[in-house]
1. Starting from the value -28500: which structure in 1, 2, 3 was helix-only ellipticity at 222 nm (-39500 (n - 2.57) for each DSSP H run of 4 or more, over all residues; to 500) calculated from?
2. Quick check for you: by distance in nm of label points 7 Å out along Cα→Cβ at positions 78 and 166, which of 1, 2, 3 is greatest?
3. Taking percent of Cα pairs over 23 Å apart as the criterion, which structure among 1, 2, 3 has the greatest value?
4. State the single structure among 1, 2, 3 that was used to calculate Cα extents along the principal axes in Å, for residues 70-109 alone, giving 52, 15, 10.
5. Looking at structures 1, 2, 3, which one was relative contact order in percent (Cα under 8 Å, 6 or more apart) calculated from, given that it came out as 30?
6. For which of the structures 1, 2, 3 does the calculation of mean count of other Cβ atoms within 10 Å over residues 46-53 return 12.8?
Structure 1
Amino acid sequence: MLFLNRLYAPGFATGNCEVIGDPDEADIISAHEWGPCELNERTGSLDPGEVNRRLAQMALELQGRRSRPIATRPAIQIALSQICGREVEVDYLLTGETIDIFGRGAGTAEEVRATKAAMESGGFQRPVFLANARQVGRVANHARREGICDYVVPEGLPSAFRPESSQPWIRRNAFWIPRELIGAPILLAQGKL
């Protein structure tokens, strides 16, 4: 059973993730984007998507309770800027190509490694993981693989899909579940889980 929980994180199919710890005890925010920004053809602006906006809002709420750095990717940074009505610089920004269907590019494992690097460079001890509830279990699995065993998963993480995404696997459950069922053994073989 432990092997299956490492391979397939609890909640990946349902979005019912395990809440772990108190977010106020975390000293760094690690926000994981749910797909990249998409160009809104009607407005000509970049749209980070509703889940990324919700994750950005959660990061701002955590910042309001206690100032701490944010490690994230561009979609969350853009959402932060849109919410605040001004350009927001994050403390640790992971750049690079967003992962594609073949696993090329920066995905969850790379985001966790970037968070670990930020933790090491800044002397931080305990991240709070903000991610889609369907994805946060895999974030936690990657974190444990990287030696981050003391972390927080807050309540209230969004679990919605993004029907307009350029990443088909996050459009709906019918694409997400097969992608996770096939992708997890590949990540394990690559040493990422």
Structure 2
Amino acid sequence: MIAKKNEVKLRLRVNLVVCKVNLGRRVDIKKMGRWLTKSKKSTSRKLIAKLGGGRRLWLFDTGSGVLSGFKNMDEVKEAVERLAEYLRIKKDKIKVAVANIQASGGIGCGIDLYLLAQRIIEAGGTVQYILGVGGFPNMFYHLKNAKGTAIISARGNISVVGIKSFSDIPKIRKELEQLLNSNKDCLQPL
């Protein structure tokens, strides 16, 4: 939103957390498939299971896999605790690492992406300008202060992917606000 002082304020909210998981031991995928009754696909080597609420578990017989569709780490920890309880292993033996955090927000006004992309390139930044779905343009901006890529739409919506830590979100928000506040002539009414 544009504040009273004409300063751009961006509120990023976490939409998705994807984590790598390692159970520390091999698992019987067929047995896991029976336990997770909503399993989508099970072979002798891998399992794709729906955990409810859009959450999924991809697990290989090696014990490594991916947890996806979570909104925060508390939900991930709860899923890991259930897995540990079912497999009768100590939950501290299970290694979990954030693979990707996706956050999004909006600024409440439009953005001239072509002009903004020119300014970023002139300042030594990296952007990709693409035509989005339905003719709505988007720009990919590679962040400088944190790992991640901001997908900025001409309508003022911003989605950041590739975030590796929750502590990076305030840094990303600040970087994007500074970028937009230093290029206010790129902002336009919707």
Structure 3
Amino acid sequence: MRTQHGGRGISLRDRSQTASWWVLSLFSGTFFGACMTFVHYLEHPGNWTRAIVLGLIQGVFFGSVMGPLVVRQRRRMVSAIGSMPASDLRVASKAVMRGPVPIDPDIRRAALWLAANQLNGFSRFRWLGLILFAMLTAGSVVIALTSSGWWWLGVVAMFFMLAFFLLMPIHLRHRIEMLNLETSE
């Protein structure tokens, strides 16, 4: 879909950058609640009522926390890097994870701030996250051994979350170093 300016239409990602807290709460809570409904149904097959009620409760809780949290993070980002066009913000976000260092100094500074902010988030909760994901991985192993074999999927998921939590700060430090090297040259 093309707009009159020749660009593509507004994507869901762009809309999420400007959505209000209640829209984000509704969207994230619905998705999380639906996923949890499915998980609860797998735990107790044939009991849709229980699964739907638990998924609804968890979805409402998750959405009520995530909507305001995302808006607060977005507000902090805008105050730090200023108002940027969505396309530039996408380039900066991509530069945090992979790809070439942006040539535009404003986009490079935005990417540097985004990477440093993510690293700060990982650093603040480093031990809590490591302990939490290690315990969840161990708990999933115990449940998989004593209960249903479906829990081995949970073991794999928790292991990947633990690995992500361990490796992401290393990756972010490397990207920050790359962004800083390009800035100093």
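Read-outs: derived from the displayed coordinates by stated rules, not from any lab. This one's a predicted model, so the numbers in the text were calculated from it and none came from an experiment. Cβ atoms are built from the backbone, for glycine too; each structure is taken alone.
1. Matching structure: 3.
2. Top value of distance in nm of label points 7 Å out along Cα→Cβ at positions 78 and 166 goes to structure 3.
3. Checked 1, 2, 3; max of percent of Cα pairs over 23 Å apart sits with 3.
4. 2
5. Comparing all candidates, it corresponds to 1.
6. The structure behind it is 3.
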